[in-house]
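Please go over the structures that come below.
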Structure 1
Amino acid sequence: MPSDSAPAPVYKRILLKLSGEALMGSLNFGIAPDVMNFVAGEIKSAIDAGVQVAVVVGGGNIFRGEGLARGGMDRVTGDQMGMLATVINALAIQDSVERLGLEVRVQSAIRINEVCEDFIRRRAVSHLENGRVVVFAAGTGNPFFTTDSAAALRAVEIGADLMLKATKVDGIYTADPFKDKTATKYEHLSYDEALNKRLGVMDQTAMVMCRDQKMKLRVYDMDRPGALLRIVNGEPIGTLVTV
């Protein structure tokens, strides 16, 4: 719980979307322990402030089904393999956060009961209300849907007040700031603007779902220490996307 001197968080329940690639850090493949420890610390800071935290994680650091599909693999099989990669990452997050003294539950959209729970919405909400971190794995459980779409879906299902997308840049820009030095940052966007300008924030399915369900989205730099806590306390870090 937050201390008496700490500001009260603006958001009660959040969903944090992490890409698999973000977990690699400086590696070319796999999971970087220093990144996992950093992410766990950021999550703990939000929990300690009294915020309920759910996480959706991708699997691109281990396997990308879409890429192999372009090389000839059956797309459904490739996507199923990618779902399993997200379970590996979810278990890594679980371990890192638990080592900080928090309770964590991994819920998978595909049945893999030996290592994690099935996704059940009411159970997920109960875990959150009891102070546990919930990590959602295996996307939506269906091929052809990205983990961005899974994050949007889960955020709506659990009634999150805010969805956060952690990236390598400090918000949404008019162009890729690593390639275009004239790119400028948006402080606030509507979903329709982001869709019409094709800014690549998330895939269109995820964006439309967030728009239609009036889910607020904030895109921010995950490498910025303390950013998650500052966001839940109401600071305008990154770019906010709303209806």
Structure 2
Amino acid sequence: MSPGRAVRLVEVATPQGPGRFHVDEADAPVALLVLGHGAGGGVDAPDLLALAHRLPDDGVTVLRFEQPWRVAGGRVAVRPPRLDEAWLAGLTTVLAAVGPGLPLVTGGRSAGARVACRTAAGLGASGVVCLSFPLHLPGRPERSRLPELLAPDVPRLVLQGTRDTFGSAADVVAALAGPEVDPARAAGVEVVELAGADHGGRVPRGAAPTAAELRSEAVTRTSAFVRGLAGGPGIPS
């Protein structure tokens, strides 16, 4: 993060109540990356913070959307349709003021990644970044959310831990290769394995790579993905 760069807060009205964007602006932006948080956490999750702090130096303005339930102090997320409704309303408002005309990439962590996948087409997103996509509930692989990951007709980058109980990187790859999946649809999904990471991005004590090193890998891969969609090469972070 460049010295002196401040995070700008933008309050927005949604049908679910006030939402809030945390905006980390690039000096000469080439793209926007809008990220949503998970169902049990907020916009200060370590991987979301890493992207917000470091991608502006690569020319990507990062907006982290704080859902109304979280702004109101809630501890449990509302139902998916209400998450989508607030996300769409908030983005419709803020995109006119922040980076109009720039390529838009959406994404998020866990539940936020699901929201981004479900709404990508309606927002005209150029791509989707999924941090810890929750393929299924722990122990319930038969209730797959793969259709949500397959829904966008744009490139998707999935950054997935090998110890994620909501579906490991290997689980996501296997699901995409399933006999019922259209190979052309699955080809639009790139899965990056985060060795040793669980759903929250944590690794065992003394593990290598460390959680910080995995976050750096996620930043580098996300930068290349977003800048590639914007028509330029990714810059190592």
Structure 3
Amino acid sequence: MNTNDSVATSYTTLLEDSVHELEIKRSRFITYLYRVDSESAAREHIAALRKTHFDARHHCTAFILGPDRMTQRSNDDGEPSGTAGVPMLDALAKRELPDHSHLSDVLAVVVRYFGGIKLGAGGLVRAYSEAVSTALDQATLLRRERLRIFALPASHALAARYENELRAAGYQVEPTQWLAESALIHIGIPDTPEATDQLHTHVATLTSGAGELSDTTTRWVDLI
């Protein structure tokens, strides 16, 4: 998926990988949360955990990928159908966040060591959902935002002043490209129409109408 064509302009993911253990009726549910950006990365983590916990009965998984969450997968890994992977995926997909964004680029793996007491289908659904939810409660999250990068040409004499005034106004100034006869200032803003309009207005004032912005590219950044 090309993130430049994504409708979403922000989402939430993990700051760092984490692990959390829950015991329910003597069964151990060990939840691993990973930040991943591809199916191959997710499957590498899953394969590694199968080797680490080779003696566990189940390694159930769920992951969501992409700014628009176009890729969603789950696996019950031997538990009764629909009792593990789907509730885990629901716990990721329906996670309520303070800024009302959604959770993505996250893999959850729940390793279960059976404790000898059967939980039943309903008990398993609750257990796997709770395992992921409580792990997310303990995890540190961050927001990702898509920036749109604009270029502003300026003379060598004016470039430094423009950079300073843009920074003072709260804009993210990317590395300036110094050409033989001029400079090209790069400015990153949230990829929204409102932010774009505000930048054009600010640059018009800053340059007395002489500055001409050009739209160059977009990129995703972590907001920490």
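What follows draws every value from the coordinates through simple rules; no lab data is involved. Model, not experiment: these values are computed from the prediction. Cβ atoms are built from the backbone, for glycine too; each structure is taken alone.
Among candidates 1, 2, 3, the computation of semi-axes √(5λ) of the Cα gyration tensor in Å, for residues 37-84 alone that gave 21, 15, 5 used structure 3. Looking at distance in nm of label points 7 Å out along Cα→Cβ at positions 61 and 165 for structures 1, 2, 3, the greatest value goes to 3.
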